[in-house]
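Once you scroll down, you'll see the structures, which are given as structure tokens.
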Structure P
Amino acid sequence: MSESPNKPVLVQWLLDTRSWFPSAAKTRDLEASRPLALLTPTERASVLKYFHVRDAKMALASALLKRYAISHLASVPWSLIPSGFTRDERTKPIWRDPDTGSQPVSFNVSHQAGIVALVAVANYPSSKEVQVGVDIVCTSERRDRDQELIRKEGWGSFVDMHADVFAVGETSYLKYQVLSAVPGMVCRDDPTKPPTPEQVADGKLRAFYALWALREAFVKLTGEALLAEWLGELEFRGFRPSRPTEGWGVPAVEPEDEEKGEDVQAQVLRKFEIRFRGKKVEDVNMCLRSMGPDYMIATAVRTPEDPSVGLGWKLGPYEELKLEDLLSHAETAK
């Protein structure tokens, strides 16, 4: 979309923190860092409370991304942003202009396994609502733990452990149908031999985490959390995971013809059957995209007063920002 002041702007950004501060062995090693100095004392404390450096780095990246989005997209001086940070009635973090009370940028952030992603919409009419949600998952981060649980308890028990945040139909689909419904989902070293139990579990786990990302992005779009009372009334039917890309820096292949339906090998999925309280949801624009062999990111947008606007936005690849670019902007946009 055009970045004209008169038209909405949709951005999808991410920061890769995995290579940040390579010499930092403990969280307190970040205390004197240049990025941390750009945050308020309260924000710095929220970063330094984490025991593990990897978690502190993601918290730092999340704070920087939110500030950058507001400053860059709404032309707000970096130093004025703290006075407007708040949460709405559903506890979703937002930023309101302290002078006008308006919300010039709607955003949502997600982080997992060193990657922090943000989706934001700016310049949308202040009299209308725009909702955004994002969730990123990494299938390998807890692979050893997941595989061990499946070996000991079985796949059905693994799914049942999370049944309180899924719909009944989703748990049944995961437990009994997903392998037959998604041909070729299980990768194997030798196509002439049956897959190993671990390879079968990996295929099922990818579907599990795809569903998790889709549901989380949808729920975050509404402003709620995974404790929402209506979680069991939301259902993604016939879902499947996006296929892995060969590496982190290898872009996901876009479907050639979305009107003909998506290939089972698609690395980007945009068509989902979503039901809420039995009724089909048709006003939410969603995308599930693979990033490398392990990561998937789900994005959701909705414009309730005029659904055609949000449905018309193309949810493309996320742009990877560099830490230095954010720091330079912060230091010059005071």
Structure Q
Amino acid sequence: MTDAYVRPDVQMILQLLEQSDQPLMSEVEPVAAREMYNMMAAMLEADAVKIARIEDFSCPGPGGDIALRLYDNHVKRTEETPVIVFYHGGGFVIGDLDSHHSFCTYIAKQMDIPVVAVDYRLAPEAPFPAAPLDSIAATRWVADNQDALGLKISGLIPCGDSAGGNLTLVVGQVLAAEPASVPIVAQFPMYPATRMDAEGGSMDEFADGFLLTKDSMDYFSSHYAAKDDDIHVSPYLGDLSKSPPTVLVTAGLDPLRDQGRAYAADLIQHGVNTTFIEMPGNVHGFINIRKAVPSAAQDVDKMIAAWKTLLASL
């Protein structure tokens, strides 16, 4: 149990989910869990916003072609622009281009920056290190194929939530050590998983009843099958001093909260230009529940404002 502050609209959705007679995602096979996740997103998430350009691409990856989806507020651009490369959340087991489609339309519109979403391979069909290897390959491809995308790219911005937040930090670490043909200018991880061996603190305090549970984390980890001794899963093992400018966001009621806090603190201690924001009273996954939890939409706007502020300072 916890005496942490819970927002009224968050409490309402938590109570509704607790009263549901549907099986938990951790109780079904991954294929069924993916369907449940997308159905839940369709019910809880805000509708996609209209945007000038949405186009599907693919790029070669280490395990076959990787599907990509480009979002842009302009049908055609002539000026240079940074590009957000987005990696979806879902514990490396669930999630896809559709589960985060609405969010990608929104950030592309609000930031007025193209977004390229990456449909990396999922476990258990493709366990670790498939997800980071696909994400790195796709990010390098975006840098190398500006003509195919119809863009002039001035910089790359890895961005993602949860597992995608982990991939954001991994890509940031790997491409700091071995740069792509376009530099990474910033990174935007949202409630990221930063290490596989985290325990205690928020992992115990919010282990049950706050959307992301210990059972679901164990479910994801068992399928992903990653060890905590590889920079491709635990980015804290890298040279954090070489990290790009960062906006790192956590949720106050999240089992992953403490590891996000610690990573932000490490970045600051290493002299990295870092903005840390915690959304009190909100849960893991808040970017995907903006219709059901109106205050989550406000959190997303607060986060986007921080992204804009950081980019304006570079």
Structure R
Amino acid sequence: MKLVSYKTEDREHLGIHANGHIYNVHSCDKLIPDNMKAFLEGGDELMERAKNINGNILSGKLQAREEVFFELMAPVPHPTSCRDGYAFRQHVAAARRNRKVDMIAEFDQFPIFYFTNHNAIQGVGEIECMPDHFQKLDFELEVAVVIGKKGRNFTAAEADDYIAGYMIMNDMSARTLQMEEMLLNLGPAKGKDFSTVIGPWLVTPDELERYKVAPKPGHVGNAYNLQMNCSVNGKQVSAGNMADMDWTFAEIIERCAYGCDVLPGDVIGSGTVGTGCFLELNGTGLLNDPNYPTQWLQPGDLVEMDITGLGVLSNVIKAAKSELSLLGLKK
């Protein structure tokens, strides 16, 4: 099942994407709330009711009304939190090699994540960026999960049961701001908090069963053979596979839930797939050729991410009508 959030006349709704159309779930079953947050808080019972509606629409048993005039939003437009992991060893190793530093041994000991701005979530459409963001503006090709029920202190073997669904994630990054901040060893802040893009819909785990593969040796949790691609202005720049995750989502969620609650509506990203951003691609290119033409996102660029089973996430980069600069305010 593919779940969406959308607007009609500035009112948010919960929908099902089926047969190429959007159907309002609440109009099919009044017991299902008309927004994603309340729906996820309803847990397994509401999820099963929605799956029954989806099945009846696909089989033709239910003649539901199709939405015609709507604005597609991020599937989870108001997450309770947003974390991003660091699951792909290939990306981490390449980025460190390009900086001429050794691979960090702790990567293989435990999964890590950081919190980003859950109030800066976006879906398909325009991404408005400030002048400083365009100082090395970057995409990051990722997968994200959404938590579907409350829990704490559970094991990785149990963690997949907490996943309501999967989405594409583009963890937008302003690299100049990020690199300045990281010198202070507190983590990314203004380099990340302006936009995290998810979508185009939330895909429930049952739809991905046919893609399931074994996790990496020594790891626990579901893994999937999903091809991941990103193109900019129609030209492919990145390719990877979700099966290359070294740390599984189950292992990342286990760590997230240690000593604190994970909640319905929490969004957790995988971290960047190998080759999944210009920072890595430019670094590798310059390592091999000092004259390598580096590339960063520019106003008007079309960024399209497609992942097997999860759809296509499409965004256009837009320059804000402002000259305000944090870089210009430095002491």
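What follows draws every value from the coordinates through simple rules; no lab data is involved. Small disclaimer: the values here were computed from a predicted structure and weren't measured. Cβ atoms are built from the backbone, for glycine too; each structure is taken alone.
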Test item: helix-only ellipticity at 222 nm (-39500 (n - 2.57) for each DSSP H run of 4 or more, over all residues; to 500) calculated as -12000, pick one of P, Q, R:
Q
Between structures P, Q, R, where is Kirkwood radius over Cα pairs in Å highest?
P
With distance in nm of label points 7 Å out along Cα→Cβ at positions 110 and 222 computed for every candidate in P, Q, R, 1.6 is reproduced by structure P
For Cα Rg over 2.2 N^0.38 Å, for residues 94-197 alone, the calculated result is 1.61, so let me know which of P, Q, R that is.
P
